[in-house]
Structure formats: structure tokens, C-alpha cells
Structure 1
Amino acid sequence: MKKLLSLALVSGILLMGANAKAQDKKPPASPPATASATTSNGVEIKINYSQPSVKGREIGKEVEPMQGKVWRTGANDATVFEINKDVTINGKNLPAGKYGLFSIWNGDTWTIIFNKTWKQWGAFNYKDADDILRVDVPNVAQQTPSEKMTFTVGTDGKVSLAWGNVGFSFTVQ
């Protein structure tokens, strides 16, 4: 009986400790997010990413994306761009599948990169030899700065990114 009582007491203490630890857990600084839509021609577009915040920093100087360098277009794991059908991105062919979505901010323009290695942490192991497609698009200055980096996907196939006072758009058809 003493063993049973001791076991119950130890189990209870362990459960209370685990519960207290779970309550102390803070949300991630760059929470996960998903943007998705199905276009009128049946293309399912899905983007999984983590949302970094500006937090008063200057984008391109104190926080990513640094101009001229490959960026994971988000935080934590590389951003994943997935389509269910062969499409064109701004008129260039991209086969159906999952891709790492990377970008290079060049000031007035962005180079959007679809890379076959979609499962990786950040851009630390990025290899341009794995690029499937690169598309250049203009920088879109934001009328209202966006604190959290946010993707939107429209049913018209327009994919947009807004973060701070910078952003871009491209069209999936």
C-alpha cells in the first residue's frame, strides 16, 4: 500500500510540474503561418512560413533581408511554396510540387527563387544549383507598414508579401 501511495504521489508531482512548465511556454517570436487559395482554374497555392516582426528595426540593415543576399523569405525553416498543378509564374513555367521559396532583395527589385530543396532550416544550406525558377519582380512599397511579415494569396493567383515598408507580388497562372 505504501508503494502504491508513493507512486501516486510522485506521479502527481511530475504531472503538476509538467503542467506548470507548459503554462510558462511563450509563443514563438516568429509564429508559423499559412497563406492559401484555389484559383478559378483549380490551382491550389499554399505557402507555409514563419512571420518575423519588424520590432522597430530597419529591414535590410538591422534585420533580414539584407540586400543582395539570399533570404529564406521568412524565419525559422525555409518558406515552403506548394502547387498542385503545373503553372506559370509571371509567364515562366514551374512544375507542380513543393519548393523552398527564397528571395533576394535588390532595393528596387526582388528576385523570387523556387528551389527544389524545400525542407531546410533557413538559407544556411541553400544551393543555387537546386533552383528550379527565378523571377524578377519590382519592390512594392507598402502604404501602411506591416509589423509581421505576411503573405496573401488571391483566387486570381496573385501572391503578395508585405513586411515593414517593403514587399513584392507575383502571379501564378
Structure 2
Amino acid sequence: MELGSIPLTTLSGETTTFGALAGGKVALVVNVASRCGLAPQYEQLEQLQKIYGERGFTVIGVPSNQFLQELSSSEKISEYCSTTWGVTFPMLERTRVNGKRAHPLYQALTTIPDAEGTAGRVTWNFEKFLISPEGDVARFRPRTVPDAPEVIEQLESWLPAAA
């Protein structure tokens, strides 16, 4: 899947593309929400960033208020993520992940089926799309934790071998 040229805006307002932000790394794109009961997954996402970042991996957090659980401004989201969870991975501006006005990144990603063969709309906050540098995509539903064996197995298969 060709995602590289899709335009993105970071939480700090910088305009970039998916390709530039992912930088040739394996990327885990996750729609996040600060007031969601699944928000503790931020801790696991940050751990993955720390463990695998040096090997060519990045998490990309995508705040979304489509399920009415995200804070109202980029500043509040940024403060919450850094002070509560110590987030160091890139974050995008608040983004629509479903519907006619869904961001082009999510228009593309939601065509990918999960392990059960189901594609379509994002079902809840913290849905995960693991994307290889070649554009292969594995989809994991919200209740699959970021460090679940199936996520780690797929991530490891797309990363260069550890030194």
C-alpha cells in the first residue's frame, strides 16, 4: 500500500507526509484518546518506542475525538501525553478516522482487514495499524494491547535483526 505521499499535520502544527514522518521505519499508527478507558495503552506504546526505536520502529499517535473521548486542543493533548505517560513518539493533530471526512490515511488503512478478515471503520480508540517500510499492513483491534504476542511477532518480522 502506498501511504508515503499522504499529507499529515503533527500535534505541533508541522506539515509533513506519512513517508517523511515514518522515515522508512516500521510504524505503528494508533488512534488515541486521552479520556478513553484504554488510555493506559500509552504506557505500552511508549515502551515499544523505547525498546524498538533504535532498530527502525516508530509509534505514530493519532488523537481522534470521533468517540468523544479526546481533549479539546493540541496543547491539552500534548500536555496530557507528556506529563501522564511520558510520550516521546510523534503525534498528529486531532484527526477524523471514520466517515466521509475521514483523513486520507485512515481512508486507506480502513480497507485493510484484521486477523479475522474484517475491514472497514475503526471500531474504537486505540485501533492499531502496523505498517512495514514496504507498505504491508497488519491491523489489530483496540483491545489487542500494543505488546501482545501477535503484534510483537509481526513487528519483529519486519525489523532488521538485532545487533
Structure 3
Amino acid sequence: MRKIVLYIAASLDGYIARPDGNIDWLTDKKYTIPDEDFGYSAFLQTIDTTLMGHSTYKEVMGFDMPFPYPDLKNYVFSRSAHEDTEYVSFVKDNPVEFIEKLKEQDGKDIWLIGGGQLNSLVLNAGLLDEIILTYIPIILGKGIKLFSEDANEHKLKLKPTEGNQYRNGFVQLKYSC
């Protein structure tokens, strides 16, 4: 069965975006390490599908670049109907039922991009298999949480041999759910 992997970055105080959804702090030049992508390229080789909420999709579409995942199957969950695009299929159906069926299909792992509400929904449904979390050395003070207020308590297991520390202060940890 395919795994659902939440591959994401967060501030030290647990936010994945500013209150308005902006993630400009993730691309601050002071965090750049030449020729280092923090495992992103290797991770992309393990997936063939993405899942994201509509607010996250709107943020991605606001990047000054072409759609970043054209070679993957991309699903965007929304409470309202939208026309599918060249690269994205919109899902208005029950997200839990949709993701359960998706996990049973043949393919590589599935990247849960976020945001916080979808992250909590997938976690609470017991569908999240792994979290790869990169902590960025910044305190935002407020914003969109990694998991929304709807998240239930879950105990995770750290994969201790797979964590990475980077000279820019990033710390990447991997957990099984």
C-alpha cells in the first residue's frame, strides 16, 4: 500500500505560513546553502502524487514560476466546485474516503503538501504514515499552524538515524505515525 508522507517545513514555533499564507521566510537568502536542497530531490523520486488544500494551492499558484509539479498527479481539496486544470484535479468529495481509495491504488508514495486543516484531517483519519519535518530557525509568533486546532493527540515515533542538521540551522526530522 502507498504511504502518505507529510513533507513540510515549519518555524520553530510550529507555523507553516504567515497568517496570510505567505511563506517568504522559507526562501530567505541567509538560509541558502549552495548545491543543497535538503533532501527535496531525493524525496521527489519517491512520490508520484500530491495532495493539498485549496488555500495552499492558491499560495502555490502565486509563486512567480510555472506550476511546480507538472509531472505528478495533483489533487486539490476544496469545499466548492472548481474546473480541473492541466495539472490539477479538484476534489470536492469526502477527503478521507478519496484518500483511502488513493492509497490502495498502485503507485509511488503520496506527498501531503498541506495546509494545516488537511494535515489534521489526514492525521485524525489514521491515513498519515510518515512526517518529514524541517524546522527553520525562525520564530513567527503567529500564522498557520502545522496542524489545525482540530488535530487529535497522536504519538509519533522518531526515526533517529534519519535526522539531518544543516549549517544554516535547519534541522530535519523523520517520524512514523
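Which structure, out of 1, 2, 3, was relative contact order in percent (Cα under 8 Å, 6 or more apart) calculated from, if the result is 28?
2
Here percent of Cα pairs over 29 Å apart has been calculated and equals 30, so which of 1, 2, 3 was it run on?
Among 1, 2, 3, the structure yielding 30 for percent of Cα pairs over 29 Å apart is 1.
For distance in nm of label points 7 Å out along Cα→Cβ at positions 93 and 125, the calculated result is 1.0, so let me know which of 1, 2, 3 that is.
Traced to structure 3.
All of the numbers you see were taken from the coordinates with simple rules; none came from a lab. Since this is a predicted model, take the numbers as computed values, not measurements. Cβ atoms are built from the backbone, for glycine too; each structure is taken alone.
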